[in-house]
Structure I
Amino acid sequence: MKNRNLKAQLTNWSVSLVILAVGYILGLLTNNFPFFTFNNEIDASAIVSVIALFVAAVVIPLKINTYTSNRRSQNSIIVAELNNILELMGEIKSFYEEIYFTGSTIRLEDQRKLLFLFKNADNCVDALSEQLRPLAKFHDFDSTISLPFNRRVKPAYTDNFQQGLVIAEPDCLLAMGEMDKVIAQVKKLRYRIYE
């Protein structure tokens with residue numbers, strides 16, 4: 001057993017000596033025949049090239065990633081707001097339809113609830129309108145969603161929604177049609193965000 005270990009150690013030593021000798025000989029040969037030369041002077045154009053390489057490799061991708069990340073965050077917030085508006089409009093529409101299809105008379109609580117739902121939706125639409133106003137991509141939000149919601153949808157729903165009355169079919173059809181138009185515009189805007 002000791003002979004095997006001794007033999008393995010001698011083999012390792014001999015291989016190491018051969019590698020060391022080959023390295024020494026190659027060192028002498030390369031010293032006499034240099035393949036590479038190094039210039040100790042620094043050129044100004046080389047410094048500019050290194051800086052430009054650093055900017056192109058590191059700074060520009062970081063800026064692009066930051067910009068796209070901010071853009072995605074902004075788009076996500078806008079989509080969340082639009083989904084909230086759609087949800088509120090859906091609540092208004094389903095509440096109104098429920099009263100219409102049951103044929104019940106409008107109670108004071110119903111009138112208050114409808115006005116409360118419209119107030120919430122109106123606040124969300126106005127807040128989003130303020131946020132989108134500086135963004136050129138959404139320049140038509142006021143004309144396609146905000147103004148029609150306030151000038152056509154809200155009056156169509158609330159003008160004839162009085163305590164003690166029953167919703168007439170023409171009033172219901174008008175209100176539903178106006179709401180459907182605005183809901184369609186909100187959905188278009190939601191999908192247009194990612195263009």
Structure II
Amino acid sequence: MSEKGQDNPEPSAETLREDLKSEYNKVFELKQRLDTKAAGLITLSGVIAAVFSGFGTFLLRDIVKPNPVLFYLSLAVMVIELVLLIATIYHAHRATKITKYNHVLFWDYFIDKDKSTDKLPVYKEDKLSKFKNATKQEYNDWLIRDYLKETRHNVEKNQDKVNCIKDAEKSFVLAIVTIATFAVLVIFTKLSS
């Protein structure tokens with residue numbers, strides 16, 4: 001490759017770098033959406049748990065006298081409901097835990113941690129000059145490798161969040177079914193008394 005080719009990389013290298021940058025940014029956007037979804041599940045489950053506890057307790061007191069068997073069955077369903085909502089909150093909370101997402105060209109890559117203080121960072125001049133003096137092709141090569149490596153790492157972190165949210169969604173769906181079961185028991189008790 002000629003000297004000119006090294007200083008002015010082929011458009012495909014720059015295009016690839018930009019495409020990888022776009023993909024890398026999309027991974028962070030997905031992280032934000034996953035965090036929002038998990039937070040929504042936590043909020044919704046908390047509200048349902050509070051309302052269901054109060055309303056369910058109110059309905060249970062009317063069941064005690066007419067049919068003690070249905071009372072204990074309804075109480076068990078109510079406890080299961082609350083356990084499922086707590087499980088939903090737990091799994092959704094796991095999805096929102098603080099996790100290390102990697103960035104391309106970490107700033108600390110350029111910091112000499114042995115010589116730095118809390119107030120005054122000392123930079124690794126050799127690493128800084130390596131990037132400052134790089135050709136466009138070398139710079140593109142470094143960034144392409146970094147985007148590939150860090151995107152893979154961050155995708156794995158997002159997959160962990162997805163798995164937690166899937167567990168939370170399963171618990172939530174079961175909790176909704178349990179509410180319906182509780183309602184059927186209460187209606188059956190009212191009709192049989």
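Bear in mind that the values in this text are calculations on the coordinates, not laboratory data. In this text, all values refer to a predicted model and were calculated from it rather than measured experimentally. Cβ atoms are built from the backbone, for glycine too; each structure is taken alone.
Out of I, II, which structure matches 24 when relative contact order in percent (Cα under 8 Å, 6 or more apart) is calculated? Attributed to the structure labelled I. Can you tell which of I, II yields 21.3 when Kirkwood radius over Cα pairs in Å is derived from it? Of the structures listed, the value fits II.
Of structures I, II, the largest value of distance in nm of label points 7 Å out along Cα→Cβ at positions 65 and 177 belongs to I.
If helix-only ellipticity at 222 nm (-39500 (n - 2.57) for each DSSP H run of 4 or more, over all residues; to 500) is calculated from each of I, II, which structure is the one that comes out at -28000? This figure was derived from II. When distance in nm of label points 7 Å out along Cα→Cβ at positions 25 and 153 is calculated for each of I, II, the greatest value falls to I. Tell me which of I, II gives 17.2 when you compute mean count of other Cβ atoms within 10 Å over residues 81-88. Only structure I yields this read-out.
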